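Below you'll find a set of structures to go through.
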Structure P
Amino acid sequence: MSDGDKSLAAVIESARAGFEQLAGRTVEGVSSVNRQDGGWRLELEVVELARIPDSTSLLGTYEVRVDRDGEVLEYDRVRRYYRNRADEEA
């Protein structure tokens, strides 16, 4: 890590806060983080529709691109699924 670069934990924290402010949704988890083009690409898991029981809630996976400081540049929902459904790819 060079001088001035944030730690990975700080980048994730900043990206989560920025996404939550922009999208108006609470991040439930971070499923991946990768360096990309001088910044970072994260996949965030978000509850889109809370239901009772919780196992039937609708979640979304968002791909979020951030700069090296964790400031959100863009985001896009790439997947939508029910919490109780396992990945078919597993």
Structure Q
Amino acid sequence: MMQHVPGENKGKITLYALSTCGWCEKTKNFLDKLGVEYSYVYVDLLDGEERESVMNEVRRWNPHRSFPTVVANEETCIVGYDKQKIKEAIGL
């Protein structure tokens, strides 16, 4: 289930993550530190059709389906913990 984090609107930012992934947690903390609005989902906590649907969305952006995957404004995908690319993608 997608979780929403309030903050400054820098467009639609979505973080696909795993609840047990240290790099995913670092990415989430980085987005929090930037103070931007974003949504995130822990893919490993989903079941059945919901999980399959989210994994298909991740695959659309990141064929390797690795985590973390950040999608900014439905046009830019950042795979892994890359602070500079995340900032560039959201215009900071």
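Computed from the coordinates by the stated procedures, all read-outs in this text should not be read as laboratory data. Small disclaimer: the values here were computed from a predicted structure and weren't measured. Cβ atoms are built from the backbone, for glycine too; each structure is taken alone.
So Cα extents along the principal axes in Å, computed for just one structure, reads 47, 29, 19; which one of P, Q is that?
The correct label is P.
Another question, then. So distance in nm of label points 7 Å out along Cα→Cβ at positions 25 and 73, computed for just one structure, reads 2.2; which one of P, Q is that?
Numbers: P: 2.2; Q: 3.2.
Computing distance in nm of label points 7 Å out along Cα→Cβ at positions 25 and 73 on every structure in P, Q gives 2.2 only for P.
If helix-only ellipticity at 222 nm (-39500 (n - 2.57) for each DSSP H run of 4 or more, over all residues; to 500) is calculated from each of P, Q, which structure is the one that comes out at -6000?
Numbers: P: -6000; Q: -11500.
Derived from the structure labelled P.
Oh, and also: Going by relative contact order in percent (Cα under 8 Å, 6 or more apart), which of structures P, Q comes out largest?
Across P, Q, relative contact order in percent (Cα under 8 Å, 6 or more apart) peaks for Q.
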